[in-house]
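Engineer: Please go over the structures that come below.
Readers should treat all values here as calculations from the given coordinates under stated rules, not as data from a laboratory. These numbers were taken from a predicted model, which means no experiment stands behind them. Cβ atoms are built from the backbone, for glycine too; each structure is taken alone.
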Structure I
Amino acid sequence: MYPAASVERGVLCATWCNWLFFFDDMHDEELRSREDQSRVRRQIDHALALLSGARQPTGEVDALDRLLLEFRRGALDLVGGAWLDRLWCVTADHMSLGVLPAVRNWGTSRTPPLREYLSQREHDSGVLTALDLIEVAAQISVAPAVRDSPAVLRARRAVSRTVGYFNDIVSFPKEVLRHKNPNNLVHVLMCERGCSLAAALREATELVNAEARELETSVREAMGLYPHDAAVQTYLQGLLEWQRGNIEWSLASPRYDASRG
């Protein structure tokens, strides 16, 4: 999903994505997380402290922490502390606005209302953290005023929602039928609408397509606003590539196969 990255920068991006997958899987699939939410909060605080450099490991370091520390060292070497500080903020939102609400819902077997879930899903997918890596992979720097412009913010949000909603469709058998996890768009729609699985799948697909159209519209608008800024053009193209790459990977990956352990 970072096709222009050098080997060194591609490895750094992969290190982050792998760490995020492993960390999130602890809370998406382990019953201990469902039953001990304070443990999840401690793990999140620990991870954020390692990422920021506020905490230095002592004694034996477990594999997940080693992976995060390896990423931090590489990021500081390649892109510097300012970029890493920005990633920390996006990651903190991922944890507090996404992971923690999802764990609370699962722990209490609570199905969130649709509007609440759509906002939660934007953050708990972790996609917004991965989009910051586009700058790392492409060796570009997008000005803060551009990153925070309405069109670019809408585009980032649309990527996150498209990917998150599509993931909920392909992972429904594993997440809901096997793990009994209520944090899934298809399940939320079935409960909110009182509808069949087929009807919920149709509406979920419509939501995916609506966000995909929003991405195209927002990228087109942003490209028109910054036609001579090569870094911005590269970043916006990266958003499109990330969305397409993730969807194609989700269709092919055994990760969401409910028959696998």
Structure II
Amino acid sequence: SGYQENLAPFPDICFIQGDIRDEKIVNTAMQGVDVVFHLAASVGNKRSIDHPIEDAEINVIGTLRILEAMRQHNVSRIVSTSSAGIFGELKTLPIDELHPIDPDSPYGATKLASEKLVLAYGKLYGIQAVCLRYFNVYGVNQRFDAYGNVIPIFAYQMINHKPITIFGDGEQTRDFVNVYDVARANYLAAMSDASGAFNLGSGTRITINHLVELMSQTSGIKPQVTYGPPRPGDVRHSLADISAAAKAFGYEPIVDLKTGLAEYMEWAKVALKEAE
């Protein structure tokens, strides 16, 4: 979701550039490891609909490569990224871990397969496995592209004085969670004795129309808004029940959306100016 240059402030890390489908690269990366944070993925409904084969190769075969390397190198702990996309259209709100699973995009289906593989390896080989079902993650350093989160897409359009396109009537809701809270949740999960799958969101929701208003307020930019037809694979509403994660490893989001958006929009203005 980011760029390699974001790692510049951390010169002491060992960075290995590669593909999780590459067995040799994955085995090299697994040497001397205590815990794996598996965040490599093909992300998003639209990308998966446009490129379903690649989506499956990365999210399913890539995850298997990681799990096999863990088994071979006796790595006994993994925190893996799953997605709220596994649920499909929602039956009840908020969504707890027992909500019916019915993905309606290749992305949701491959992330579900990835999650099931991680948990199966946990049972088979004694790996302590946690899968975090991310809702809508946003924050500083997030990339701007057509397959990205709605917040960086809107930010790019607003800062460049281009019209924003909202798909549908804008009254659909999303649970946006800041990347700082997500990073902290990964650490808390890794340091705990928890295992299983957990929803990871903010526990609050907002309409897309209201999101645009907040982005306008925090940036001082008033965008032109247009509306298009709903996109295939997009759910109507989303809201995470995060009580299981709170109980299992003490997760509690601390960055409210307005504060997070203000920080993000300030960063985005600088990042886009530097990219000119």
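Engineer: Work out the source of 1.25 here, i.e. which of I, II gives that when Cα Rg over 2.2 N^0.38 Å, for residues 69-132 alone is computed. Display every interim value, and only then the final one.
Structural biologist: On the way: I: 1.35; II: 1.25.
Clearly, the read-out refers to II.
Engineer: Which one of I, II has helix-only ellipticity at 222 nm (-39500 (n - 2.57) for each DSSP H run of 4 or more, over all residues; to 500), as calculated from the coordinates, equal to -24000?
Structural biologist: Going through each structure in turn, the value belongs to I.
Engineer: For distance in nm of label points 7 Å out along Cα→Cβ at positions 165 and 181, find whichever of I, II sits highest and give me its label. Could you put the intermediate results ahead of the total?
Structural biologist: Details: I: 2.0; II: 3.0.
Once distance in nm of label points 7 Å out along Cα→Cβ at positions 165 and 181 is tallied for I, II, the winner is II.
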